[in-house]
Structure 1
Amino acid sequence: MDGIPFNFNGDLTSLTNNTAITGWGNWQMQWNNSPAGFTVTGMQSCGNNGCNLTSFTTPATVNTGAFNGISIAGWSDSFGGSINIPSASSDHVSTDAVNYFSQSVVIPGSLSAPSALYCLNNCSDATSVAAANTYATGTAPSPFGGSTSTQWFSAPSGNTVSYTFDGGGLKNNSAAMIINNASFLTLVRCFRMA
């Protein structure tokens, strides 16, 4: 992650060597391996015309110990989106873990396809798909399995839904993950537009 910028939303009051960098903001930061530490390289401001980044002529150094015991969550275009650097009891170092999400197209049967996929949140499962496909009137069921519908964290802890592939596509417990009930799909489209 050395020198790769990411956006961090937080309060940097008294946390850098530059007293002009203060208060809450959407800061652009980066990790530097040498010397080991974070620097603030800019600030993003958003308004009616979108967001603009103002780069600082002289980057500010984040004070030693400023992020001790704090996980750092942000956004990095280079990493494809959300990143998280878990909290550390002392100063962060270059060997700290950096968690980020990646997205790729998986084609069943291809050489690069994994043997199994796991879903962490808002996951359809055999039960939720069957309920959506048998819906007729009244309150529509959620298309997501109850154990993952409000889960917002990373594996390995928590609930997961596992999937396999075959010639018919994505499956959970041998059930196809296809919702084809027009009554349910019409209701979901109307609900999203409301």
Structure 2
Amino acid sequence: MQRRNHIKWHLGKNWQQLHPTVQRRFNRLPTEQNPIIYKGIMEIVECSKAGWLFAFLTKIIGNPLSPHQGKNIKMEVQLTTHPNTTGVFWRRTYFFPNKDPFSVTSIKKDDRGKMMEMVGGGFGMFLDVFAENGELHFKSSRYFWKCLQWYFPLPHWLSPGKTHVIHQDLGGGEFRFTITMDHPILKRTFYQTGVFHEDTD
């Protein structure tokens, strides 16, 4: 199966607007035998009461949201691909003190020219991908439920909020990862930010 770099393809000519180190970081595809692993510290992991409720209710589709909060939380991110499956799997594992490791797994891929991130049960979100100030941005445009080959859009109020992910290079092999979720009625439901580096051991 032919594989392509979905992020680079979606950015097109705007790929050149990314910081050169961000380009190098995303201009490759992991494999099962050679996954890409990042390790770091999530300086802030926060969710509102409404965010906690979303996290609790979505446990049935595979824990896509962390119900836990904390500061300076160790975290590992593993990227891989699987044979005969399109897209890149992202597994983010939080190591909260006095708790079992908490993992969130999703897959970023495209279908019919649309970039998306999917979790369990056929649920996911369409993503707008763009470069700004050398940073890589992902913004959700719509949450959906996929059944067979059809995508059914979900009302914005039924989602945890518009998701915005920023990958910002910091130099010296480090980058900042920030994610926010803002609900149209409930306001900010989730906020996380931290500094990471690639694990080359």
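General remarks:
- Structure responsible for 1.36, with Cα Rg over 2.2 N^0.38 Å calculated and labels 1, 2 on offer: 1
- For 1.4 (distance in nm of label points 7 Å out along Cα→Cβ at positions 26 and 74, calculated) the corresponding structure among 1, 2: 1
- With FRET efficiency 1/(1 + (r/R0)^6) of positions 66 and 106 (r between Cβ atoms, R0 = 30 Å, to 0.05) derived as 1.00, matching label from 1, 2: 2
- Structure with the greatest value (metric relative contact order in percent (Cα under 8 Å, 6 or more apart), set 1, 2): 2
Bear in mind that the values in this text are calculations on the coordinates, not laboratory data. Since the model is a prediction, treat every value here as computed from it, not as a measurement. Cβ atoms are built from the backbone, for glycine too; each structure is taken alone.
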